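Just so you know, all these numbers are worked out from the coordinates, no wet-lab data involved. Just so it is clear, the model here is predicted, and its values are computed rather than measured.
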Structure 1
């Protein structure tokens, strides 16, 4: 219950910043007026923000340098098999939406290899940043995150084929009617990252103060 409350606080903190940011980026910077795309890119930005929140990116207000590495796959399965299994499942579930968002935004990502590379790349990016936190940089996280992105893509393809709304044919360029997608996704990624470093930790802290003073806190303690 406490974990769900923590995610809810981070979600509200993310929305407070990212919704205006997506509006500014889509309407102002790229001149796009589609409400469906606004909802889609807002969902993508919030998803990235929650990924960064769950995995524990460093805060600009309190950075630390505490590198801790595990380079040996499956090492922890012998010491704590149930905890390892739980963490593996959560890692897979966390990255499964990436397998939906990427091919939906860019036809060039409609291949298993590119989805695997994207999942591995995002996971590696997060694991490198975790050396500035108290978290462990773990090779198992890289593997399970990439697997999650692939499974999300496979599920998306399977469901979309049934509905006739998806083609697995990759493209080397964005579709002609959506040439802004890649740069907009890149700008959104940068906005989410900066928000996770600078703004969201402070805003989440403020929201937590409100929660701690409310009757809701007594109900979840």
Structure 2
């Protein structure tokens, strides 16, 4: 799996979980929407997945994680995270991910107009792993509104968001937003968010453990 050195795979369950049975709570209950302007918005639903420790452990163990390498100027460097993408015709690595995808499709059916179809998984092994500023603008999302729904599992990390090219989308005077995502939290970036904003998972010097991000998208968007 290409882990960097030794990694503590122990996961401390959420203190908010009052059940031992893994379950998805209602998407809309406790959902908070931040209107960013120019048609962009972000929904956050804390604790959407309850008792998700077994899902985290299963994905960590069973997903065939891939270590990518990319050209960076004159060098080829390792991408600072492990990944696995599941297309619309592929079986997801755990039944709960299919249940989550279908629940999101049902909740956002009116706004989205089509179901979520694919799942991209990222494994951040520790605080050194990250993803740089970017928008999911490959495919239709480069010119049309869409949604990217992210289920966060494992150690808490920050999702940072800022206007693309430093202008527009956020309220006046706000340069960036930070969304701390804990085990089982859901965040959905919708409307024009991918075109008008960039997002990132910054590195951190804090002693954090592994985190898995599950990104649900519609067909034809990456």
Structure 3
């Protein structure tokens, strides 16, 4: 008798605080026997660490997924294919797989690439939303992002010029901001928005830092840094 294929779930686990994981995400993570966890070159599995704060993983199979940080599209695609291969083996065995992703699975998430590959191979996938990092950062700053009728601009730093984007009306979110703080500061100062901007690094993690004084922004700001620019009142 043919074994029914498993389902792969992309699970948003929020930015860092395990208390921000949704009940839906917890239920899926508890039910799936296999947790496919992204792992860095150094062996760190941040999304899995967040999950451990909310879900008992005893008895589950942890499937590490190795992704490159290279920007070469061919290398990235090869890494995504290898990760999909590892997940596919579990799905073929009839096991459901949950892949935790930082923040939300629809916003600059690695999950999207694996979902497309698995779908093209005929496997069922399901997205479980999570709290986006910029929403958690805005809450940490006790700041609203936008009000009635105003646009919100989500800007991935390092993917193009910042100056032309921050000049748009409404609130702004600059994600992965650690790689371009000098450019961000210059653009915000030139557009008169520096006094409405703040940076939150590692929101919800033990290493969290909040910076509102742009004259004393630390030089060692890391990858998971988000700049929030409130709309003009």
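Calculating Cα Rg over 2.2 N^0.38 Å, for residues 26-89 alone for structures 1, 2, 3 picks out 1 as the one with the greatest value. In this comparison of 1, 2, 3, the computed figure -3500 for helix-only ellipticity at 222 nm (-39500 (n - 2.57) for each DSSP H run of 4 or more, over all residues; to 500) is attributed to 2. Each of structures 1, 2, 3 was scored by percent of Cα pairs over 20 Å apart, for residues 82-145 alone; the highest score is held by 2.
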